Each structure stands twice: as structure tokens, then as C-alpha cells.
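K.L.:
Next come the structures, one after another.
What follows draws every value from the coordinates through simple rules; no lab data is involved. Only a predicted model underlies this, so the values are computations on that prediction, with no experimental measurement involved. Cβ atoms are built from the backbone, for glycine too; each structure is taken alone.
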Structure P
Amino acid sequence: MRIGVFVCHCGSNIAGTVDCEAVTQYAAALPDVVCAVNNLYTCSESGIAEIQKAVEAHDLSRVVVASCSPRTHQPLFQSSCAQAGLNPYLFEMVNIRDQCSWVHAQKKEEATEKAKDLVRMGVAKSRFLEPQEDIKAPLIPRTLVIGGGTAGLSAAEALADMGLEVVLVEKAPEPGGLLRQINRLAPEGDRAADRISALVETVMAKSNITVYTDSEVESVGGYIGSFEVAVRQKEGETLTEKVGCIVVASGAVPLQPKGMYNYDGKTVITQMELEEQLGSGSYAGRQVVMIQCVGARSPEREYCSRLCCMTAVKNALLIKEQDPDAQVHILYRDMQMYGTELEQMLWDARGQGVRFEVYDAEQPPTVESDIIRFYHPLMGENREIAYDLLVLSTPLVAREDAPALSQLMRVPVDQNGFFLEAHAKLRPLDFATDGIFVCGSARYPATVAEARAQGLGAASRVASILFKGERVIDAIVAEINSETCVGCMGCSDMCPFGAISYLPEQNICEVNMILCKGCGNCAATCPSQSAQLRGFKPQQILAQIRAV
């Protein structure tokens, strides 16, 4: 056994607290360590070259790097070992930044001793590491897009342009989503129907896109690269489609404010109903009041829909354009007009005579037959405004079928029913389940520009998988010893990814390595140690425990 240890300063992130030279000297004296190196930045080009040179010069059989988080840098170091001719799974990473220097910044001596302990544990585990081979699986070069709004159509168009086959499933009789109901778009002012019609025509004209309208996804089985999806059509016929990836773009719907502010759909309407009136030319109000945050930013729905303020200001400008003498008041809590163009819209509305009045969330406006009364917290006084048309700005809310759809695909939704991405910053369009992506208002209320950008982004994420021809999966997955497994199914019950199945003929459990994420729940549960996690087997874990 010939082990090389590389200790990283990470600038002052580690070296500012830990005595890295002392840790390196300590590592050099550990059994089987034939090489110990101190680096300023091990992840730099020179640091990587140092690892590769040491593998060859010292004929290393194991490499241990003591630096930052394996979540961000382990793949880099593993690939460096592979380039030097060492199996990448004979690499062990010790986190002396997040788990040591960052949490013990005021205790340098103790932090240094802890870093030594962590390195000793890493070296002990590395002795029992086993070479592994990545798992490879074929991919079906087709994609299912659920939802025919802006995001879904954009994703389908982009994928088709890349030469991939697309199956688009839309619940409504025709694609287009909410833009079918909107008059004009902000801040450009162009007609929404023209924008969406052009996109629909483009998608429908592509020969490699199959569109199912009046249809719903009934079931989803399989895994990344090989999903089997049942699509139920309006006539009752069910079709089966095989795809490699899935894009969820099912969108959202406006909240209907039943029981709020005397809503009746006539003199008290929603912004969506105002859009229809402005588009059809049936609008006839002269004294218009708009109330923001109706049904949003409340105990029932704590989130801000982000689009309501933009919509209110846009429609207020259209009213003033149609009737410059019309009186328009917007009652708001905070105006969410993000971006320079939308901010300019706000100032243009003020210049056109639109009045903006603050109301207190604790004392919401009260609505009578032709008067609205509210408390103005900045002025410290009660006010009243006469109206002949009251417009309620309600948020976009998740579709009623979102929870059922999430269960079909085993992907999560948040407390508001919107689909929950894997990581808001690092993986904003991915689900934790590989091969399934989310975009548009299914994820969170989005503008047309945002929905299109997210649709294109989701298409890019799909392409990054399907164009590889085969799926290469990390070898750190669970495995079950069929000779000792008694089929108790304890591991199956604990698996959050549905990666373990029971084989009744043999009375044993089996791992689908494509679905397995290497969480280790099954290994921790199995009473006979038949289920084990590669790279974290009992002898490897026990070696660390004994070392410390």
C-alpha cells in the first residue's frame, strides 16, 4: 500500500486557522504514507499537476486530499487521478475547511489537532478503498414536455431544432397557456396572442414534435434515459411513449378571489378579467381602483407572485391610453417592479396621472357598493375613493393537479404546490430525480421572458444528457448480496428513490443502480449487512472509527 497525502492551504480559508505544515508533517509519519505534500491551492493547475506527478513518481496506490468540500471538488481530483492512471475510486477526500477551519476559526491549536485526526481517518479509510467502474446505460433520444405554455413550447422548439424528438402533452384543447387570455405584454406592449400564436405555429410545423392536446400524463415509470409514460387522451384512449428525459412545464393559474372584496365578476373583477375586457373592447370604467396582494402575502399564501404589480401598472397605462380622463388608483403594500424597464413603466404611470396609495396589511381596504375605504399608514389617516370598477390583483397559484403529477414522477412540490427544484442556485431547472427538469410557472410565477429563458435552459439540460449517447453514472451506489439477503424488504421501505425492488421468486431484494443515489439508507437499515454502499462499506467506516 502506497498512499499520497496532499494538504491544501486554500489561501487563508484553511491556513488562516489550521497549521497546514504541521498537518503535512503529521501525515508523512502515518503508516503506508510515502508522499505528503503541502499545497497553496491543490485545485489549481499546478496543484493538480503535483498530484499527477506524485502518482507516477511514487507509484501511489491511494490518494488522499485534505482540502475543501467533496461536493464541489471531488470530481476534479478524481479525474486528475484517472488521468495519471489511478482508478478514480481509489481517491479519498478529507474536508478540513467546512468541517474544521470554518467552524473553529477562534481555536487554532484545537483546529490543527482536529485536522490531523481527520487526515488520519481519511488515510485509514483509503487503505480499504476498492477500484470501481462507472455504470453505463443507454439513452432514448426523445423528450416528453408536459405543458404547452410559453415555457413548454420554448423547450420543445429548442429540442426539436437540435434534432431530438419531442412529445408534447397539453391538457387544454390547444397549446398557448395563459397568454391566450392576456391582452398585451409588458413592457413591450405587443399583443400576447400574436406572440404565442407565432410560437405555437413554429412548434406545430416541426415534424419531430408530436403534440397531444386534451391529454394528460397518466403514469410515469422507468428512470433517466428510459422513461415509459402513459398519456390518456380525451377520447379515453391511452398511448405509451418511451422517452429519455422529461420537462415539466405545466404552468400555474390565477387565483379566483371568491369571497374577497365583494368579488362578483361585474363591478369587482380580477386583472385577468380586465385583460379580456381591454382585449375585446368591452371595457367601460371611468373610476378604477386596483387592489394589490389580494390572496397573496398572507397566512394562506406567504409568497409574492411578482407579476401582479407589473400587470396592474400595465393595465393602468392602457386604461389611461384609452381614456386620458379616467381616474385610476392603485392601492398597494409594496410595488414589485424589478428591472429598469418595469421601473420606467411605474414612473410613466405616475406621469400619466395614475395614483398610487399605500394601504396597511393589518387593516385591509373595505369595499362598499361604490366606495373603498382604507387606512393610509404613511399619512396616518383614513381615506375613501369612489369607484365604478374595482380590479383585484391576485397571484398565480399552483395547478390543482400538481401534487398528483409530482407523485407520478416522484418529484417534490413546496408548501404552495409549486414544483421544487434540486437547488435554487446550483441546479435551478433540475429535480433531485435525474432526467426530469422543471421550467416556467410550474416552478414559480414567471414572466413571459423568464418562462422562455427557463424553457430554453431546460432544453439545454436535456441535450447535455441525451447527446452523450449513453448515461455514465457514478459507481458509488448500493449493492445487495443475494447470498445473504433474506428478502425482509426493510431496505426497500427506506429507499427514497424507489431504487430497490423485491424479487418474490428468489425472495431477495435487488438494487437498480441507475436509480440509486448512494444515500446509504438501505445499508444503514439492513440487519444482515447484505445491503452495502460502495465506498462506504463497514470495514471502511470502522477503519475511520478505529483511527479516531
Structure Q
Amino acid sequence: MAFDNESFEEEENFAEMFAASEKKQETSRIVEGEIVEMQAEDNRALVGVGDKLEGILNLDEIRDESGALKFATGDKIKVMIIGYYNERPKISYKKVLEQEKTIEFIDAHKEDFEDLIIEGIITKKNRGGYVVEADTVSFFMPRSLAAFKDTDDVIGRKIKAQVIKVDEKESSIVVSRRKLFNEERKRKKEIIDKLMEEDTIVEGTIKKITSYGMFVDVGGADGLVHYNEISYKGPVNPSKLYEEGDVVAVKAISYDKDKRHLSLSIKAVHSDPWEEVESELDEGDTITVTVSNVEAYGVFVDLGNDIEGFLHISEISWNKNVKNPGDYLEVGQEIDVEVIEINPQTHKLRVSLKKLLPKPFDEFMKKYSEGDIVTGTITSLTDFGAFVRIDGVEGLLHNQDISWDKNTKCKDVLKSGEEVEVKIAKINEEDQKISLNRKTLLESPIDAFAKTHKINTAITGTIRDIKDFGVFISLEDGVDALIRDEDLTPLIKEELESGQEIEAAIAVIDTKRDRIRLSVKKLDYIKSQAMLEEINDNESHSLGDLIKDKLK
């Protein structure tokens, strides 16, 4: 029977389709082959797979971890036919191992796979979804069950997914990331609903510690324990108290549904110790505490029962110059302190150490009196004087009390840390202030002047200053004297000027009040008296002659 061209073409097309169908059925078929030839230069091996066909196998698939080949020419080897190229079968040894692993997995879990969760890496994607590999087992995750946006960077991404189907016949395992999320969300909701019930206390595992708190896993749901919720002491550094992996008892205090944020508390598990403090402690009570932390500004003390108090640097000692609390106290030291403030609302408790120590001023009052001469140490110098410490108490040595020279200042002649002898001039018990004097221990210029000069003797000085009430005269050795207006006669005040020399009689030397007064009027009187006495004593001369001689 003859065939026309059209019939021949149809038969030929059918034959091609049949052959293609046959090859497709052979794809993914495992056969036992034999290595025919090693072509190391091309990094491949020729493997006979039957029907006089040889497949090409990449040598990298049969190398061990060190790079050595596991097989040699003539060895039998199982390979999988995964396709055809120019009638030559494409084969893989690695696919055989993967399928064996998959079959092992299916055999192990085909009865209980529904709750199985795997963690793997996305190795490739196709139109239907993604291939996920975990422990050399390949899983398929449909695109609709991935629960993330399909982008090129998903390859290499590490994910968790739940096994939803095992096909033993096809040796395939289907997983779903979406179902895992839904199951976890449902489970977390159940956990959180239970946690939010009143007085529910559960144990959780610390997963991560940060500067602001700790993330704690409570049966599959993560919650944050803020550092304010760790202790009734107040904010604490969680890394100093806990380590990741520690198990802690917690209580849920809030849940933000929109942000899915669960807040947990460790301190809420315990009763509030501040209630005990408020009922049992009063300001003024003396308590024993332990130094728990030393800072530059003060010391924190532990009362026990999760209560901490604060000892400010100013409450450590009566010494006002405490620079470093560590010079007085150390961590672990037990001390007695006085409670000076309790604030249950802000959970603050302040204590004082110095209030239990003797007051230095009281001790000073027992030991010293006004007029005593003592030796002290210069603690600081100011523009107005110097502070001197005497047995733990500071007194003020004012500039005007350091020297008889009014131009001398403490900072010009003294140094901080230097010892100085002073006289206690005044003790103000009410204000707890002490005034000191140094110049009274030195001979005053007036005292020295009094030793060499007498009242009613003449002296010459220079006008230093002219005031409304008189004229100040500078004498030798830095001594000043005053001539009152009424004592200037017969001089005329308006004709006088600074720097002018003037002669006067010494009228007053007051060493107690440190004053000298002169009088021109008195000198004139003394001179007149001396002239009259001379006249009376010289009878051989007439009064007129004597007067003429004096007036020459």
C-alpha cells in the first residue's frame, strides 16, 4: 500500500513523539553503570548505562573531601539518568545519593511527618516553587506556600518550614513555610492568652541579652524583660546578673497586638519589698547595709530583699573635700547608716553615714576656745582669704587678718597644703563658722613705733591722703597717722596737697586700736611754750631782743 507524503509526515511525527515520551519516562531512572573511561583532562568520566549508551559524569561528583576519586575505570556505579543531550544520556551520581537520602527520610517519617519542621537553605527555584536542602535531603516548597516575596536573592536563604506531604512513590517531600508561620502564630496566641491570665507565672529561657533588657523564650513565644522589670532596685545591667541560656521565672505584664510585642517581668513574680520598707522603716532609723557599688558621685548600698539605697558623696563624711568615695568605702563592706529619705513612689531611699559620726565642730568646741593659738593646714586659697583646716574643721583667715600690711593677700604669701600658725579670733557656734587671725601673732608697726617714739615729740611725715575730716600722714616703717581738721591750725587745709612734707607733734599712740594721731596745733603750742620758757630763763636779755632773735 502506498503512502502519500502527508501520511508519512504524520507517522514520522508520531514516532518522534513516542520516542520523546519513552525518553521522558526514562528520566530520573536509576541504573547501574560501569566506568568505561576516565578523561581527567576534561574532568569527566564515560559511564556505560546499557543499550550501548555512554553517559558523561562530572568527576567532581565522585571526589571525596580531600579531592581524591572514589571510583576507578571498570568500577560499577549507580547513576541517575536525568535527561538526554544529542541522544546521549545526562547522568548524575550525586542525584542517586540525594534520592537515597530522601527515601531514608521518607521511610523514617512517613507515619509522623505532619508535625515535622525542617531548617534548610533554598538552593534553586523553578516555575512551581523552590528546592530546599537540609542535611543533604531535598524538599520542594510551592511558591504559594513560601510566605515571602519572590526575588533573585532568595537563593542561599536559610529558612524553616513544616513538612505537609510525603510522596513515597515519587520520592518527594513537600514543605510549607506559610503553614509553619500560621501554626506558630496560633501556638503563640495560645501561650500569650495563658500568660495574660492573672498571676500566671512561667519559666522561660534567656535567648538574648541587650543593654536595655533580655529576650526570654516562654514556650515558643519571645517576650522582652526590660531592665526596669528585672529588679525592684531600679534599672540594672542584665549582663551582670544573667547569661544567655539561664532559666528565669517571669510574669506577663502587657501585650501589644498591633506590634505583637510581649512584655515580661521578673520582679513582678515577687512581692514588692518597698511595701515592707514603707511599713517598717522611718526616716532617722539606723540600719546595717552592704556597699554594692561605688561611683564618683556616691555609693549604692544593699539593704537585702532587692532594696538598694543611695549614699551621696556629701553624706559620707563631715569633711567637705571628699573627692573619691572609694577612699572611704569599698564593695562588700558592711556599714551602719541613718535613713534620711524614703520615697516609695519613686522607689528611692537615701542614707547618711556622716550623721552617725561625731560632728567635727562639736569636737572642736570641746577642745578649743577663742584666743587659742593653733597650727592648721591651708586647704584652699581665694581672692578674699584662705581656708585653714584645724582638727577636721575649717576656719577662715581673711586677707585683712594675715598681715599688718594692708596690701598683703593670703594667696600672695601662702600655699595650699602649707602649715600656718594662727589665732582663733572668733567662734560662731550658731553658724558653725570660725574666724582666724595671723597678724595678731606678729608685732604690729604701731607697737614698734611706740617703742621708739613718745607723746608730744615732733615728727615729720608726708601727706598721703586728704579727707573731709582730716589728713593722713605716712611716717617711717609703713606707719600711718591722722591729723584731724581741728589739729591742722595754723596750717590752711585748702593749701595742702598730697606728697607735701608736714611737721606735727605726736598726740596719741593707741596700740590696742592700732592708731596714731598727730597735731600741728599742738606742735605750735609746744614750740610757743618752749620759747616763753627760754625768755624767762634769760634775764640778761630784754624781751624785745629775744623776740627779735626768734623772728630772724
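K.L.:
One of P, Q was used to calculate distance in nm of label points 7 Å out along Cα→Cβ at positions 125 and 141, giving 4.0; which?
P.N.:
On the way: P: 4.0; Q: 1.1.
Label of the originating structure: P.
K.L.:
Can you tell which of P, Q yields 14 when relative contact order in percent (Cα under 8 Å, 6 or more apart) is derived from it? It would help to have the intermediate numbers written out before the result.
P.N.:
Details: P: 14; Q: 5.
Value 14 for relative contact order in percent (Cα under 8 Å, 6 or more apart) corresponds to P out of P, Q.
K.L.:
A follow-up question, please. For which of P, Q does FRET efficiency 1/(1 + (r/R0)^6) of positions 149 and 325 (r between Cβ atoms, R0 = 41 Å, to 0.05), calculated from the coordinates, equal 0.65?
P.N.:
Traced to structure P.
K.L.:
Identify the structure, out of P, Q, from whose coordinates distance in nm of label points 7 Å out along Cα→Cβ at positions 101 and 133 was calculated to give 0.7.
P.N.:
Working: P: 3.9; Q: 0.7.
Derived from the structure labelled Q.
K.L.:
Something else about it: Ranked on distance in nm of label points 7 Å out along Cα→Cβ at positions 277 and 317, which label among P, Q comes first with the largest value?
P.N.:
Structure Q gives the largest value of distance in nm of label points 7 Å out along Cα→Cβ at positions 277 and 317 among P, Q.
K.L.:
Match the computed value 2.9 of distance in nm of label points 7 Å out along Cα→Cβ at positions 197 and 429 to one of the structures P, Q, and report its label.
P.N.:
This figure was derived from P.
K.L.:
Work out which structure the value -1.04 belongs to, where log10 I(q)/I(0) by the Debye sum over Cα atoms at q = 0.10 Å⁻¹ was derived from one of P, Q.
P.N.:
Q
K.L.:
Further, regarding this structure: Looking at structures P, Q, which one was helix-only ellipticity at 222 nm (-39500 (n - 2.57) for each DSSP H run of 4 or more, over all residues; to 500) calculated from, given that it came out as -6500?
P.N.:
Label of the originating structure: Q.
K.L.:
If distance in nm of label points 7 Å out along Cα→Cβ at positions 93 and 453 computes to 12.5, which of P, Q did it come from? Don't skip to the answer; put the middle values down first.
P.N.:
Numbers: P: 2.9; Q: 12.5.
The correct label is Q.
K.L.:
Compute distance in nm of label points 7 Å out along Cα→Cβ at positions 189 and 405 for each of P, Q and report the one that scores greatest.
P.N.:
Values: P: 3.5; Q: 9.3.
Sorting by distance in nm of label points 7 Å out along Cα→Cβ at positions 189 and 405 in descending order puts Q first.
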